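Rule-based calculations on the coordinates, nothing more; no lab input. Here the structure is a predicted model, which means the values were calculated and not measured. Cβ atoms are built from the backbone, for glycine too; each structure is taken alone.
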Structure P
């Protein structure tokens, strides 16, 4: 999802101290950036990956990552914005690689729930970003909604990058199994805390812990205890706590496992 303006509300999360990595959030439009990062770090978040959704937001993500030592950036074009193509993205990627703050391509993929961009444009731009990730040996961050079979077909045709994550995974057991068989990781968002998310919860319960990461997708998808307010990276521990509940494991174990996985996946040099 794209970024939006932040707010000045503050919340302190207790009982879910990390280390956590929020491996997918949108900080490029926050008006309370310093506070959001400080609150996250105070709550046990050791790193955040802020995600680009078009060329402009990708450049701003790099600005954020270059100014905040706990933040890294991706560069990509979301399917909603695919009609605009990738013009200018190469320059952002080159800059990010020079600074060492760019860690992935995306988010990219297919979204047929809205089809804000024509399906053909979505397919073309998704394929181009898969090729870019492969050419640069960078991780690929996928957004897919109501397009599972088509997403898998394009990944097979283009050769899925060796490091690929399905961000904000919302599929069921069958989709999870297929993603894992391909060698991809699943990133779990606050949706897993929703009472209506039974299929997702069963998929998470059956997925190996070392193939999972956690995210907020903030400012969206606020976990259930804080619904009605914009999401923040500091709430990622609530996602991890739900994963721990589903796996029947201590929260600290899930924090350590998901942090190790995310750090390796993105190649983070943690402070």
Structure Q
């Protein structure tokens, strides 16, 4: 059975650094969770190193600014890294005058800034697709079949700047770029993913946490598929927040606590085992 703790205080002494997910752990896309913010402040006060790692398809500076807007001040962490930042850094090195079609909402337009691509409005003219997510919160992955099928047939590669399949924004589920990318693969397209659970983003995190041994680093997240699987593959402990993205599957109670047997069954089905579980991130 997976150890279940009421708060992070039960295991905080085992680690010197934490890689912390944002959505579902620190906020719900609309406002920060006060108990989670207080927990990071407690860790910071104890000299722990905190790296916020988000699968947001935006630059790290934009993520930091948005965090502050919804009540998560920059002072509670040492570093912020995002899947969007990793994708942008790669694209900045590989532009070479390519024509790029950007599939994503207006809030992600910052991903284009500073890149030497020609951004085109016609998919037929594109050499590359930058996928940052759905245009509308009611869209499904299949909504883009007519747009993407010809591109897949032409062999146009896609960069996915957010591997998440879905997110809960203010209590409602929405698809993410990862769902569209998975659909593109079904249509025959090739996708390069940036962010959790893929190894590149963890190498960047370990560079930022230089000097801290991996057994002293823990990742905290609410997705078995991205946060916990990514942590395990990277060789660090994964602390699973049961009251977040997968709370409905776990049938959690009002406090976010999951039934131990149901949690074990879900982890077995996912093929990944967290080191421990918390109902929510709190001290």
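Look at Cα Rg over 2.2 N^0.38 Å for each of P, Q: the largest one is in Q.
Can you spot which of P, Q the value -8500 was calculated from, given it is helix-only ellipticity at 222 nm (-39500 (n - 2.57) for each DSSP H run of 4 or more, over all residues; to 500)? This figure was derived from Q. Looking at structures P, Q, which one was distance in nm of label points 7 Å out along Cα→Cβ at positions 98 and 138 calculated from, given that it came out as 3.4? It traces back to Q. Here mean count of other Cβ atoms within 10 Å over residues 42-49 was derived from just one of the structures P, Q, and that gives 22.8; the source is P.
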